[in-house]
Structures are given as structure tokens and as C-alpha cells.
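Novice: Listed after this line are the structures, all set down as C-alpha cells.
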Structure I
């Protein structure tokens, strides 16, 4: 029962992230830019912070398959929880995108992340963005949990910062679930692989660097 509660918390948290974030994108489009690019970035940052404060104690508020995989690679999460976490995260994202589609059926993309220019450029940027995000997460988290005053503020600010400057180029996904939901519901899956592979690679590289930098590795 305890694990089911954790998985359900991940579903709710990812639902909230995708609904608010992609909802802001869609509303900005249908209202002629009233939300603004910075408003969208702030929405993503704020909802991530809110979710960390609300479910951090229950599930750790991963709300991101790349983060879940990275916590496993760090040794902070058991392997048996990885697939259920990811399954519930993706389910939450799909439910959120279905609701956005129901509310705004005239919108074509529903907040789908697509490269603005070259796919290679987007892939590299998404790797770097997720690397930075995961590095902050692993440094401020407790075990496999993103929780506490410092974690919520730090992680939310990183999401806002990266969405603010990289959003116009890549969509600043940093999260396979965030991209899978709207891509499947809208039918625009042509570049989905980029937004799955790049965040997982970036998060994994971040854990490798974190392990190298850990104090017990320093023999000087």
C-alpha cells in the first residue's frame, strides 16, 4: 500500500506539471500571447516547486522518468521502483494532455516539444539542460526524495531559468513524460525520441559527474 501511494503521488504530480505547463503554452497561443514566454517558464518553475512541497515526502516528487533513472543510477532508488514510477509518471502526463485536448480541441500541438531548428542542436541542448537540472536535484535532495525548503526553491528556479532561455529553441523539456503526453495525444511524435533519449543521457551523465565529485572520492 505504501508503494502504491508513492506511485499515485507521482501520477498526480506529473499530471499537475504537464497540465499547468502545457496548459500555459496552449492558453498563450489561443489568447494571442497573454501569458508570454516568461509566463510559461514561470508556470513550469512554479508548478515544479509546488509539487515538490506537496508530494516530496510521499514519493520524492521525481515527476520525470529521467530523474527516476538517475536516482537509481545514484544508488538512492531501488530497481523494483523504477518501472512503476515511470509508468505512473507517463500515465499522469497522458491524462493531463487528454484534458488539455478536451478543453482546447482546436489546438494542434497541445504543448508538444519540437525542435525550432536542427535536431542535433536540440539534442545537445536537452542533454545539457537535463544535466544541469539533475546535478542540482542530486545535490539538494535527501536520498531519493526532492523535499524541503531548499530543494523546492532551487529546483523550481533551475526549471524556470532553463525554460526561460532555452524554451524557444527546444521547448526545454528535460523530462520524457512531459514530452510523451502531448506528443501522443496531438499525434506529433516525429521528434519524440530526442526528448526521451537526451534527458535520460543528460541525467545519467550528471550522476557520473556527481559520483566523481563526492567527497569520499577526493584523496588529496
Structure II
């Protein structure tokens, strides 16, 4: 469908929901909170969060696309990823090198503002590489700079998706551990004031707080209301 130019937002939403149902059928519990912040915001926004695994890339659409058009800032190498490259390109993402900060900043500021003006919100994982460990020092301010330039809000995102381990051969596809719960938490929107230092720190604090909160819950499996079944 993507190769034929027919992979639209509705189909992307359906694909994301299908992945969620597969995870739940495998015994993975997914807990989502703060979704009201996504539902209530009326303008495009920059979503800034930590990055643990391939799961957030495929699950976030089912949470956001029913309310907002979105795209990602992604490594340029993913545009050539086997099979998935067609889907990736269909979403009009913004490509970055992760090796040339000046080039990446120019791409994000130019194409990012363009997407936002088209009414497309942007998801940013501003750390150097995805990791199951949270290191605030690895998080750049590129998402905050984009929101500041465009004059639009930031929505902080904290997530814990280490139920999917990194693969030994292909990093995206590792072992799934159903005993580990998956968490997503959306924070209250922030408008950048000044140079954005306080907002950047607020995002890091939000992520750190949520990860600490989830430590004792990550292997507990209470009854969870499934998004897939609503």
C-alpha cells in the first residue's frame, strides 16, 4: 500500500492498533496515561520523549493519530530500511544524520517548521541512540529549539518499552518479554519561554520521575483497560 501511495493516516492507525493487539495477545500489558493532553491540545505540537525500543515507533500512532497528524524525526539510514522504508517515507519524516549536528539542525528547523505549518505534529527522540537506560546528558535540545522557533507547544513523553529487547543481529527485532509492562505517559503541554532551558529540564525531570515511578510496577500485571478493546 505504501509503495502505491495508499498508506494514509487511517491505515497507519490501523497498523498500529494491529501491533498493539498482537502484543496483548502475547501477554504484554500496555498502560497509557495523560492521553487527555493529546486530545485537548488544538494546535500542532512537538512531542519530546525518551527512546527505548522499536515499540514506541509503532505504538505511538494509535495513541495520537486519532486526534492529530504526526510524523517523526528519524535517522536518514531508516529511509533505506528493508521493507519498512516504504512506510517510513510515506509519513513524510524529517531525516537527520546523527553525525553532523549543523546539518541536522538545519534540516529540523527548516523541514520541521514546514511540517508544523501544514498541521503535522512532530515526534522527537532527542538522544544519541535508543537505550533502556535513561541518561539525561544524552538528550539534545533540538526539539525545544524547533518548538521555540515555530511558536508551538511541547508535549513531554515518558515511556518504558524494554519489554522488547534489542536484537543481536537486527537491533529492532529482539526477544519479547511479556512479564515486563509497557508504559506511556504524556505530560502537560509547555510553551517555551526564553531560550528553553527550563522547558528542557522540565522534560528531563518528567521522564526521570516517571521511570522511577514505574520501577516497582514493571513486573506487576494488574487488570489493565486495553486501548485495543475500547
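Novice: Just checking, which of I, II has the largest value of mean count of other Cβ atoms within 10 Å over residues 30-37?
Specialist: II
Novice: Let me ask something else. To which of I, II does the computed value 22.1 (mean count of other Cβ atoms within 10 Å over residues 6-13) belong?
Specialist: I
Novice: -0.42, -0.60, -0.81 is what came out when log10 I(q)/I(0) by the Debye sum over Cα atoms at q = 0.15, 0.20, 0.28 Å⁻¹, for residues 22-61 alone was calculated for one structure; which of I, II is it?
Specialist: Comparing all candidates, it corresponds to I.
Novice: Out of I, II, which structure matches 0.95 when FRET efficiency 1/(1 + (r/R0)^6) of positions 110 and 174 (r between Cβ atoms, R0 = 30 Å, to 0.05) is calculated?
Specialist: Corresponding structure: I.
Novice: I've got another one for you. Given a value of -24500 for helix-only ellipticity at 222 nm (-39500 (n - 2.57) for each DSSP H run of 4 or more, over all residues; to 500), calculated from one of I, II, which structure does it belong to?
Specialist: Answer by label: I.
Novice: With volume of the Cα convex hull per residue in Å³ as the yardstick, tell me which of I, II scores highest.
Specialist: II
Novice: Let me ask you something else. Between structures I, II, where is distance in nm of label points 7 Å out along Cα→Cβ at positions 78 and 150 highest?
Specialist: Largest value of distance in nm of label points 7 Å out along Cα→Cβ at positions 78 and 150: I.
Novice: Still on this model: Hey, distance in nm of label points 7 Å out along Cα→Cβ at positions 38 and 86 derived from one of I, II reads 3.8; which structure?
Specialist: This figure was derived from I.
Novice: For relative contact order in percent (Cα under 8 Å, 6 or more apart), find whichever of I, II sits highest and give me its label.
Specialist: Comparing I, II, the top value of relative contact order in percent (Cα under 8 Å, 6 or more apart) belongs to I.
Bear in mind these aren't lab numbers, they're just calculated from the coordinates by the rules spelled out. A quick note: this is a predicted structure, and the numbers were derived from the prediction, not measured. Cβ atoms are built from the backbone, for glycine too; each structure is taken alone.
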